[in-house]
Structure 1
Amino acid sequence: MTIRFAVRGEYIQLDQLLKATGLCDSGGAAHAAIAEGRVKVDGTVDTRKRAKLRPGQAVAFGGEKVELVAE
């Protein structure tokens, strides 16, 4: 399943995106998933909890894909 997420402003941090989309229940769960290498940004594992994501990028986690679009 693909989720389209509208980015307010210039960017959203990776950990905040996982919480905002409901893919993680808490910031701690998001940090753990990222640190364990279970999150991909544009097809590559990204372990930066506060990676700045911008419209046009895609995040994959837990069988879900999130496409970032401009608001």
Structure 2
Amino acid sequence: MSLLAIGAAAAVLTGIGAGIGIGLATKGAVESVARQPEASGKIMTLLILGCALAEATAIYGFVIGLLIVLKL
């Protein structure tokens, strides 16, 4: 039963971390575009790349959580 709790906690914590990271990245991108509108193309490209990496981290955590739970 404790492995089930560890797996669920891993999946939830990585999801929370990714959500916070994506939120902070979006905040920074919006502030940057507000200060320099002519650089919005480069900023959006970097924002999408950063969000994809943060989301990949959440997916990895979810998969590890599932592996722990299903290993029972």
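What follows is calculated from the coordinates using simple rules that are stated; it is not laboratory data. On a predicted model such as this, the values are computed, not experimentally measured, just so you know. Cβ atoms are built from the backbone, for glycine too; each structure is taken alone.
Ranked on relative contact order in percent (Cα under 8 Å, 6 or more apart), which label among 1, 2 comes first with the largest value?
Values: 1: 43; 2: 60.
By relative contact order in percent (Cα under 8 Å, 6 or more apart), the leading structure of 1, 2 is 2.
Please state which of the structures 1, 2 yields 0.7 when distance in nm of label points 7 Å out along Cα→Cβ at positions 17 and 41 is computed from it.
On the way: 1: 0.7; 2: 3.6.
The structure behind it is 1.
Kindly point out which one of 1, 2 the value 41 was derived from, the read-out being volume of the Cα convex hull per residue in Å³.
2
Of the structures labelled 1, 2, which one yields -6000 when helix-only ellipticity at 222 nm (-39500 (n - 2.57) for each DSSP H run of 4 or more, over all residues; to 500) is computed from its coordinates?
1
If distance in nm of label points 7 Å out along Cα→Cβ at positions 9 and 33 computes to 3.9, which of 1, 2 did it come from?
Only one of 1, 2 returns 3.9 for distance in nm of label points 7 Å out along Cα→Cβ at positions 9 and 33, namely 2.
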